[in-house]
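Undergrad: Scrolling down, you'll hit the structures one after another.
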Structure 1
Amino acid sequence: MKILLLVHHASSGTDDMSLSDRYRPLEPRGERELAWLAARCTEQLARPELIVSSPAVRALSTAQGLAEAFGCSAGQLRSDERLYGGGARGLLAVLRGLDDALARVVLVGHNPEVSELARHLAPQIAHLPSGTLAALAFDVPSWSALAPQHLVSASLHAPATAAPGASRGRAIAAGQA
């Protein structure tokens, strides 16, 4: 069994127009989203063995907040350049290249890639707003075998600040559309 916690980083923004996209920090709303998400995750989800994040500041801040909440060591948090602008296929390539000894992994990235990957792996998930996590369980022995037909459960975890219609911890049956 492989458990993927797919996270769209918390809300970011800045009034500093000199900052490039990669260096945009979390905004106050994003900090609140992260606090909610971290609390929700540690209440309901098992500690991940690895957290892989985009190197962008807003994604790394989200990943670091989750790592701290879960009690992960520094060695359990990794940055991967392919998660910044690498497309949904790039994210899937990162996942499929993971060590099969790992059972629970968090991936923190950006839209549209994160939502596209979620839709690919769990077609019943339409969109992941900022600060939202999709918990996906697959009945596979290897990360290289991740595919929609092996999905056994899916749930969304979104803070109250998420877009209208986003669920707040609602389980979604694997076959549900």
Structure 2
Amino acid sequence: MEILFKDLAEGLNQISFQVTQESLNLKPADLFLMKPAEVSLSVVKAREKLTFYGRITALAEPECARCLKLFPVTLQSEVRFILDQSEAATESDIKDDDYEFISKAAASYDLTGRVRETMLLSQPLRYLCKPDCKGLCPICGTYLNVKACNCQREEIDPRWEKLQHLF
């Protein structure tokens, strides 16, 4: 989604749009969107600075880290960054990842990269279909949320045997 700077009035502006899996160049292994994600942004234009803040809402279908089952989940990500077309910059501005300098000659800005980055970075490290998911048996592969298996899992590595009394 590209925004044209000339279309933004001084002060507060509202922007809403949708992004698809394809437009964000997301691989299903990264994040599988069940439908287009909704992006709602407020943009404050003050001379040469544009401050963006808002929310991205997406319905995704990740794989459970324990049982490998696909399940729907709503992801909500907060977006906040500043575009600056001025020449003046402080050292703290330059080091801030959410502060970007762009050319005064630039007439537009593509939000796709920011939206993609925000969605990927706001994901949890692992998805669980439910907090108490038992997963799969590592020996026979039985889905332990539905039925138990008879596998013996009490084999202790002899190097760790002396620590067993601690548990």
Structure 3
Amino acid sequence: KHRVEDALSATRAAVEEGIVVGGGVALLRAAKAIMALDLEGEAAVGRDIVARAVEEPVRLIAENAGIEGSLVVARLRSEKKAGMGFNAATMEYEDLMAAGIIDPAKVTRSALQNAASIAAMLLTTEACVTDEPEKDAPGMPDMGGMGGMGGMGGMGGMM
């Protein structure tokens, strides 16, 4: 039931604002436009952080498929054809739009806007309450070493 509801919502979103190439490629292409912004100082640092963050979906899809994400990002950055991406199902680089790997533009835009909103809120917050990290459970106790070869006596007559 939830899959049908998700499909209906995605279809409505696609009808409202159109579609973009999926697999994180649309956001990866946005990184190029972000880096083209002529900024200085803290704004330039923020630009660099956002440009790196929008690469994460491609990187994570690749890593979940068992491939080094940074290599996939580097290859797609140098790709000239706009729709080219990494298809994790086939482990091939291909035109994702032609392969039907698409995202509703509204969903991609909303995710980026919401992430920016949360980041702005955290940057302007004077305090932030989070869960305390759990301490790792202790491993097995130390085995203490071998303690020598007991029962061998003086091994007299060996020399």
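Undergrad: Using the calculated result -2500 for helix-only ellipticity at 222 nm (-39500 (n - 2.57) for each DSSP H run of 4 or more, over all residues; to 500), pick out the matching structure from 1, 2, 3.
TA: 2
Undergrad: To test your reading of the models, identify which of 1, 2, 3 gives 49, 24, 20 for semi-axes √(5λ) of the Cα gyration tensor in Å when calculated.
TA: Source structure: 3.
Undergrad: The value 0.95 for FRET efficiency 1/(1 + (r/R0)^6) of positions 2 and 66 (r between Cβ atoms, R0 = 30 Å, to 0.05) was derived from one model only; which of 1, 2, 3 is it?
TA: 1
Each reported figure results from applying straightforward, stated rules to the coordinates on display, with no laboratory input. Worth saying up front: this structure is predicted, and the values here are computed from it rather than measured. Cβ atoms are built from the backbone, for glycine too; each structure is taken alone.
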